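*Asks:* Alright, structures below, take your time with them.
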Structure I
Amino acid sequence: MLPVLAKPIDQISARLATMSVRGNGVSAARDENRQNISIAALEQLDAWSRSPEEFFAAPTLAPAILRSSRLVGVTTDCERRVFEFPSECASPWRGNNTVRGWICLTHSAPQSRPTVVILHGWNHGGWQSVYYIGVCRWLAQRGINSVFFDLPHHGSRRLAGRDEPRNFLTDNLAEGVRAVRQSVSDTRQVLRGLRAAGFGNLGVWGISLGGWIGALTMAREDNLRFSALTTPAARLDEIIAAQPFAASLRARLEADGVTLTDAAERIGFLLPKNQRLRLSRERIFLASAQHDQFVSTASMEELWENWARPRLERYAHGHITILVSPRALTDLARFIFA
């Protein structure tokens, strides 16, 4: 797609994203006890970074995803079932602690087919589900099962209380990192539930925020067969420093006397480039958008280099338009079946 279309679509999406994080939950509170929340966040980050294995502790429960699911639709391509289960890595926010999603199964011997867990992008909710349902049906037509669920603070898990974080991104850095922790744990619970149901050929496909979560997951799961990451949020530090929708977080850091450099150093253990992967590079697929206004192409190239140069496809798209690229989707399906 020409930059003349891809870039403006990204820019409009960035403006809408900026509007969505204004005055949400933690940011909106005017309690005097919330002074210096950034300093408290850094102290929490220090504690987490000293024990990353505890931070990323493996879940012990395998939810009965298939057995407890409910059939909601059958097409010529697949059947779609919805499921829910309690998040083992519970947050302080009750409304955020139930994982809800769906599984699309091919009609013919689904357990023998590849199964991909789809991790959506930031700010997912509402009409975007239509896109993901369509993608799941498209994958089923090609003999691929798919599983989709709402990440913390998205979709059915979005909170609305006055002092509750209403977004994955707030002005409290520790809240965002806690959501990352829960996201990885929830993803690993889904994978355990699928293995318990007899699905063996498993992988993840993460998009943007989901790409970041997918990278952290594949660094800790031994039994994944493949991982595809589309425009992953590879450098949270860059996003915090440059994106307009992170303005409230930057303002909070500045008000608390915390530099962006200091904050970036504390989140180093969460950056995909610093992860020690368990998958061979032949089983990793990276998709980069050359006109991306959210994730820099430099961060994608850096990730590619740090991961010993797995397959990297560069598409003439933006962060949003790559999601409807026939070539990108076809490359993905072929990679999963390779």
Structure II
Amino acid sequence: MIFKKTKITFFFTIIILVLIFTFSSTINAAQSNTKIALIMGGISHDVNVLWYNGAVKGLKELGVEYVVYNAENDRARTINYIEDAIRQQVDAILLANVFTDSVEPIVNKAKEAGIITVSIDAGIPSATIEVTSDNRKLGRDIAEELAKEINSEGNIVIFYTPGYKPIDIRREVLGEVLKENPKINIIAELGYAWPGTVQDTRAKMESLLNKYPEKGSIDAIWGCFDLCTVGAILAAKEADRNILGFGIDGDKMALEMIAGDTPFAATVLQDPFQMGEKAAYLAYDYLQGKDVPKTYYVPAKLVTKENVGEELKNLENRLK
């Protein structure tokens, strides 16, 4: 009787092990047959590095085959790389640091080829999935912080170039906040170079300070992303002008300046690492037939001189 029970138990154990092995093999086969392309418009500063690091981490954890392209800030090369990924018949394309207007037609071509696309904070309308921060909230948080710090009155300088959807949204929301604070005046709105943003905005700010030489004639600088503000604040500090700086992204250089002896006052810290990682997982889930949101928002937070120490430490760990 004992022998019979042992035999039955052994038999069921074997069946369970076979089922587990079969299930695992099925999952592994699905993963190995999945190919995903990660296309970076460029990897020029910390936010781009974090998008890349997060996406690669996710792809590795999923165990899928993947290929990475870096267009090095060349729009034409970005398009060529997307076309190459389509020719390779990848299952999904992750896109980060690309210009919306440039890639929109080729993203539609990928869709026609049955390839899903995940936009990582690029605001691509035809992308299957968008993983981003809520840029309206980011824009309002930093604009309201600026208004608060200058007591809703004074002259500000703006650095902004249209064409990248998240940045366009931030500028739009700034305009809304300024309407609510009519005593804040824009005395200059300047574009920026890319790459070389810090050097470019520094030179432009130096020129503007010569135009407005009186201390107190400029109260604040708003940059559509941190590196614009970094360059402008370097110029202001060099000229011994106490002009407050405000940016968006949470770039390491910005956090270091907020933590240091500079008038860089605040930024809104995104979590690009989580954006990249989540993009990989959402692409894979979509390919497995799971329900995924059209837009996935990754939380962000306002960083000032009060809380910058902890956030700078966290960022440095993720950049390793």
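A short reminder: the numbers here are calculations on the coordinates, not readings from a lab. All figures in this text were calculated on a predicted structure; none of them were measured in a lab. Cβ atoms are built from the backbone, for glycine too; each structure is taken alone.
*Asks:* Quick one: Cα Rg over 2.2 N^0.38 Å came out at 1.23 when computed from one of I, II, so which one is it?
*Replies:* II
*Asks:* Which structure, out of I, II, was helix-only ellipticity at 222 nm (-39500 (n - 2.57) for each DSSP H run of 4 or more, over all residues; to 500) calculated from, if the result is -17500?
*Replies:* The structure behind it is II.
*Asks:* I have 0.70 for FRET efficiency 1/(1 + (r/R0)^6) of positions 161 and 257 (r between Cβ atoms, R0 = 25 Å, to 0.05), calculated from one of the structures I, II. Which structure is it? Let's see the in-between values first.
*Replies:* Working: I: 0.30; II: 0.70.
Label of the originating structure: II.
*Asks:* Work out which structure the value 3.2 belongs to, where distance in nm of label points 7 Å out along Cα→Cβ at positions 137 and 169 was derived from one of I, II.
*Replies:* I
*Asks:* Additional query: Starting from the value 18: which structure in I, II was relative contact order in percent (Cα under 8 Å, 6 or more apart) calculated from?
*Replies:* Details: I: 22; II: 18.
Working through the options, I get structure II.
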